Structure P
């Protein structure tokens, strides 16, 4: 897994979101300002900062612009080496993703023993989605991993609550301080606090009042610690917490207005308002060859079906069934399955059908659930687990090093993913550097037209191309290079250009090269 992630980190150019985070981190380090990227709390970016602290990145103190312009300025306009900056930003996330693998190992091992722990770790380590997003300077994997860690610690709190409940609060706080979407898991984790206290105390029925008091105190303590972690993450950036509320924040009404009552820093609450504004926008989606506006409730389950190895899918389902049916595993079912279900329901209700990264917690939690199959005391069960793990591993290895566009064999593999999905499932701008090398080797000196969806700067990588959408179609001749996400959402003009061209090549399963006569 480490080899796969480091290889991806070295070979891939910046994805769409990464420059925003890198730019915000440079401002954190140099100016101790929270003004950029307020829609995400600081902790994940502070983890990125542990790598960028060694980059000696330069930033023009007179720069003025939004966070997207900031990212491009830092990477391409300030004399920095974007490849070195991105690698240093990605390495801390790679280390953290590997550490979360140890949580999967220990969690599953606590439930079903060493063999189950190794099976769960194998599913996690070969998960194409975890590898893909764990190798990026992004926030989805750390937020999900901290929630998994908190859940595991709550499971251990059944025996030693005094030790593990505070640690669970720290992990929950780390997740909340990384992505605001983790707030959806808070009720589920407080429910698990109650289960752990109830098991730890095992009080007689006539002591119900005391048990209720203990549960309330434990839940309050966990939340107090979690909130403290969120505050600490903001104060680590700016000890004076200087913050000016942006003038263009959307108004909130109804239940959303409760955000003003949360005991969290003002920039966190304002960041939630920004997220509400994103949710109120109409986004474009793409599923199974159909481009649509808005969102589909079944988008994430369908995308997971495409992008999960078939062996892992089979073990997820079998493991979940075993957890609710085998007596000795039934107490663990709420700890593994309830957070997964709550988070998935919350993600499915969102308005952005842009990728399985919004459900990256699923392969983490369900790797633990899959280990439950080992608890079936039949020889065939162990043979089936081994066979399915190997099947999943082989499927993952076959996509190396192109993990972002992975899809399983039932949907044609990575080369066909763009026919079913788009955006961060396939083409997130990661292959601009590979495209430049490919063009130099195979098509030197040819006239080129480029429609690129991403945050990279084509000219920096030596790509001399014009935009075919700015001229008359009869002027477009030669190579037409189009990002697959742009193909999925092509308007009439681009669709006509593509229809009059012949596909001749592809790069990284995310960019298609056409020849237009």
Structure Q
């Protein structure tokens, strides 16, 4: 049975699961084509273009069978407190809401709708035909491009003018640019070989190539319908993007965004079943000219060599329901979270084999990963999504590949953040109550919670500035701001307003790959 995806925030899913109720109602006849467009325009970016769920629960005839139509209509009108779902009263008419409910009740989960390499090619848009006309340096004052922090702003409805990538100078804490993304921005990655280029992927799997010097999109391409996976090769020549819908991944030319090869994601899962699979993490590495992609449902990690026809090495039996991962040891080791097995699996990318499976608490989530050097040891930190009896942050010795400690925290957690120059590892608390306003700071030396910050809104996705002097935190939902703290004193320094800010992405990651390790601690491996 396919497990619900826990991508953005466990409290979001828990809240919507409780209130998005199946329907058994009679509505006036509605135009199926119009209702489909209403769903695509208002619901699909969170609930999945295949009606199978994405960062919110599945909405289809199976999941909505025999439940209260009144409750469903009510939640569409009023929204869900402390989740990303806003009220649609005033945005959609009552007739449209009733018609949409009937459409959802009668529509099954779609069977892996196709989006082919020809569809990808046809979706390519060019906004700047001659990139030689772009400026030779930034059109704004900034000491280093590494001081840029990108914010994936979702916008109130996951679409519209509030949906954009916002770029901030992390020294001045001022916005320096923004890129409209149509649908909610989700992932921001940077080119390791050329600092001017960023790549933004939104919830409808459209990728924008962004010139950070002029702060404009120069090209875009749609790689699927849903799915966050995105990676850039160490030489900056290739992008790999993975999809939930359809079940495939594609390699693109990073300069032109033209598709070079697609991969159908399928294989034998750990229980011996042949399955097609969503794409989990996609990651490039400074260690080699490869991509690694996790097959969520098949429990496999594929290593794709960037040569010839992009041959694939398949590592099987990694775990059940794979999702995110991070790199360590110069990018040669990959730590992959397995939700359903409550483990993190260490993979040697050089020998292309599993090193060890480590205990990781319940429903482990590692986000972009965090690792720090403490007294000669490389320590990795992993968070846990689940409503567990014991909510902890797992700490591993990544040199010996063993559990060091499980640090008690106030609730489920999502994204750990660390920096070599900051004393704390920051984790976001995602419980569905007032605790979700908070960030907890774990002392790197004592491995104990030293401080709890009440950020406001729903505090999540902490990220340190490139120099480690400042801690940035998104305060989404009711907060609508990014809050900045001094990383040592933990005093509030600044606030930057925007609609539903989510993921934070420092340009400094290009150099240290895993948050918490300085470039020299990446063992001399250069992008």
Structure R
């Protein structure tokens, strides 16, 4: 009855109906056997819950709206295989399922199952062409100043003690404490006496931790967070007084500083003109001309260099049997060592611009750069353009993988072209990679000047549209939940939803996207003999 009514009311079908018609569902209950204990009362169908979560992120629904859609929408019942009179379940089970999904690498396993079903249906293949890009993700926690951070951390620790051991608060809490920590901290942009209030909050935190510290009492999570924030933001001076850290005292690196007592994974990051507190999202998708683009991997990480994400991406793609033959990346992902490692380990050719040398000779386009020196790897010698040979060949572990060659001052100082080679009083030192990497770097930079290479690399820019689709169409740039594991679950479910949305828009023959028909004015111009520009979208 559900199938008959749904098909009668939706003869063209919907995205939710496509999941059941084309793929017979994305997964079955047996795929989730390892996630549940063998004993206990029977639970709800995990396959149905996973499908509801994907459809929820496809339509940007809240938990309550998704539960209501399961009760009321015919295509949801059709996709889940429910009877017309099935009341569905309470909206809270979706949060419980996401909590279960956030443990370990289960979110990646869910993406593995979905991609395996798409591969079995012939919609995605390995050893094709893929591309990757990243975007910033804003944490769900509010940005806090130093004063707000310490005050809110003290309040969180007080809330924890009030639940676990309220008797410990009796000798400590006063009317002033009730006024400062009785409600969430909301300060104006320029609070009065910020340093004095920060010092006072630090003293409160120190007193609270000293009172709650006992050999027979375990430290709660909120108190441990307060202790870490106290260490990061305060210092004990030579007089034994606790005071806020100043610039001269030094601060922990930005990648380790806690930004919120409620989201310990979020970190502050700066890239170009973009400043944010949160995470970094890496998206990989196929870009073959004869198939629809499918997202094959999503990685949610703390803000780090993009090069650190490439080995993990290839490891997961290899596990899914979806490794590409060519991987298109921007310059932030590439290094010569990664070019060699990816080719030797997985047979993947990384295509992207290898960064030019950062020496002033390259920037000013003058003088003698490293490429003007002759490097003899067999005899371990470096010769300058004037014919002088370096006195040393150093392969120190501290500068690995680079090798350095230093010239003698008695050769550099009297040289008439010294100003074109070295600046300052020191003699010239040349840094270069080992022979295999050095030759690979030279070949890569030469390939970048080839028009065919530029035409191939131009395909990478299409991933910017996918980033915009995730960020603007599905709100992937704003976290719904606190913490890195749950945020990764959000991004995995969003990626599966985008894949379903894209594939459902294809016609039954799985053809490529049809171009837009000419407008009425374009048809008028053609009928009157005006030339048709190449950038007009032509209809069939």
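Values in this text are rule-based calculations from the coordinates and carry no lab data. Everything numeric in this text was worked out from a predicted model, so none of it was measured. Cβ atoms are built from the backbone, for glycine too; each structure is taken alone.
When helix-only ellipticity at 222 nm (-39500 (n - 2.57) for each DSSP H run of 4 or more, over all residues; to 500) is computed across structures P, Q, R, the figure -12000 traces back to R.
Computing Rg and Dmax of the Cα atoms in Å, for residues 79-294 alone gives 20.3, 71 for which of P, Q, R? Only structure P yields this read-out.
For the structures shown (P, Q, R), FRET efficiency 1/(1 + (r/R0)^6) of positions 167 and 255 (r between Cβ atoms, R0 = 35 Å, to 0.05) is largest in Q. Computing mean projected area of the Cα convex hull in nm² across structures P, Q, R gives 39.6 for structure R.
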